[in-house]
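Enquirer: These are the structures in question, set out in turn.
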Structure P
Amino acid sequence: MDNSKPAYGQETQKQEDVLILAIESSCDETAASVVKNGRTVLSNVISSQIDLHTLYGGVVPEIASRKHTERINQVITQALKEADMTLDDMTAIGVTYGPGLVGALLVGVAEAKAIAYAKGLPLVGVHHIEGHVSANYIEHPDLEPPFLCLIVSGGHTHLVVVQDYGKFEILGRSRDDAAGEAFDKVARAIGLGYPGGPKIDRVSKEGNPDAIVFPKGKLEDNPYDFSFSGVKSAVLNYLNGARMKGEEICQADVAASFQKSVVDVLVEHTMLAARNLGMNRIAIAGGVASNSALRGAMEEACRRRKYSFYRPSPIFCTDNAAMIGVAAYYEYMAGTRHGWDLNAVPGLRLGER
């Protein structure tokens, strides 16, 4: 990969607008988007597999890969049509190459390489988590680095300083279950099924968040790290104990109390980092960032401290290609280019290339 950095605009001086066709296929959404100049989304097409994987209680990797193969050309065609453009109008192709399910990632990477090769366009591989952070730029034109960002999804929980576009300092991460993973496991345990996050969010509105006191994971060696396996186990123990005693279980109270424990930890860690680092701009990102309790609690915490709070609309929190297009734009302008040897990297860490 060539990471040389030409002068800003050097490669695009013959074209006023930089247009990125972005492809996302890291898990169970097949998505394509056309993004102009890193901030304007001209199209955002998502083909979700949720209904299919719900039958199995979670994402089945082999099925996900097969469905990506079936849908990817249609999704790209629709994205170009909605943007009223063709491949000949594109400046570069951006694609998620990690982290994620290896088979699913490979479908998107192979498609992106084929298009880039056929059209002679630059290929820009994007880190999926960088994409989630970049979703904030779509609706907040005033947001620029540096700022503090909490990234919360099904597979990742990170607290990072966004030092510059594409440059991050990781303050903390989950030592075990990601927050979204804990949501899914608890949702199954209380009989809500998959996907757990949205269902717990909905049911919690009918419950008492103070009905049951579940533990909050704290790690002494790094106050910014997260641990959600403890609260997950506490919920399972509570459910087993109640069933053994023949006690009635209020699904809504369990959901609300669990959600409160997780949200409190996420907000507390973020506010601690903001205070210690003297940062007053806070953003959230990732699928769990669409959780109404988290959004409300973070907004209130920021309001009390007079911090600026940024969050994407729910459609840009879950996996989508628009966020990949935004991240690809800033990588492209920084001179990032990938060769035909670009491969899927399922365990790619944030900050790795």
Structure Q
Amino acid sequence: MNNEFTKSLPLSKFSIWDKFKSGRKLVSFNLEITARCNSNCRHCYINLPANDKKTSAKELSFNQIKKIVDEAIELGALWCLLTGGEPLLREDFFDLYLSIKKKGLLVSVFTNATLITQKHIELFKRYPPRDIEVTVYGVTKDTYERVTRIPGSFDAFMWGLNLLLGNGIRTRFKAMALRSNVKELSQIAQFCRKHTKDYFRFDPFLHLRFDHNQERNKEIKSERLSPQEIVTIEKADSRRFGALKKGCDKLIMPEAQRINCNHLFHCGIGNGSFTVSCDGYFRLCSSLWHTDCIYDLKKGTLKEAWENFVPKVREMRSDNKNFLEKCRKCPIINLCIWCPAHSHLETGEIDKPVDYFCEVAHARADALQKV
């Protein structure tokens, strides 16, 4: 990594941040209230054992979370996502959820649904969430538990999901396209679309571990599909491929392709939302864990992070010629998931091309060109 990132650069007259800062208002925020999970999914970038006492001891307390929520509301937040790990593992989940709802925020919850009980249903019916988003790893016991590696998890998942759906709780679905479930992906899509009138999405990109655990990263990479396999499953899903044809075969924002711009961040991070880890680290997006891009809320305020720290991160630049020539000028950027956050997780550097991402983008471009 070059020294450019460690400097506190003044806001440049020509900064892309100028486009964001005038209308930059906080709308939503994500709270990772735990990194612990009762599953042990092969592909997961964050999960730690449910009974991990060391991790549990580092988690923000109810009062610390309440303080962050209060500060976010003062900054204009309207919507909060509770996620993890598995957020229902928190013993004070009911108190946290109720406290946030009573402050008038829209609240979403990401869960694997295996811990849903009638008590949760009563809470959600009395204080409805904006939505509950459930990850579907498989629709058969063998496939589901091949991913989670927890015996009995499929039955628990189905029980919890049926409680949600049977009681009219607004439920959305998502899935990860993995080596372990790819043969069942079409059935997963059918299952999800059958049970929701809202939306279903699947993601073929598996992010590496936030804690840089090398053994777990090897597992994640072993679950990744090849570029051609990703294109094949996307083409097989008419809605997915239709969206690619509609919005990603050309630059959505042509002005974002700045040949002479060396700013790292051309996305919308820090423009309306932020993420807080279970131990209190503020990030502009959930994947951005570079040391120069995190702010410890235990030692400062959310207002300071939002108003002063975010602009400094947005102003980061690169002098890596390989990155500037290969990625910054790339005409198919919309088909690639490269970003500084993913670059850091993949390479340890915030401005380095990632061959796998590039290969997927070009495979997508070839498929679209043939269409």
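The numbers here are math on the coordinates, done by the rules we state, and not lab data. Source: prediction; values computed, not measured. Cβ atoms are built from the backbone, for glycine too; each structure is taken alone.
Enquirer: Using the calculated result 3.5 for distance in nm of label points 7 Å out along Cα→Cβ at positions 184 and 336, pick out the matching structure from P, Q. It would help to have the intermediate numbers written out before the result.
Expert: Details: P: 2.5; Q: 3.5.
The correct label is Q.
Enquirer: Assuming 20 is relative contact order in percent (Cα under 8 Å, 6 or more apart) as calculated from a single structure, say which of P, Q it is.
Expert: Going label by label, the one that fits is Q.
Enquirer: For which of P, Q does helix-only ellipticity at 222 nm (-39500 (n - 2.57) for each DSSP H run of 4 or more, over all residues; to 500), calculated from the coordinates, equal -11000?
Expert: Q
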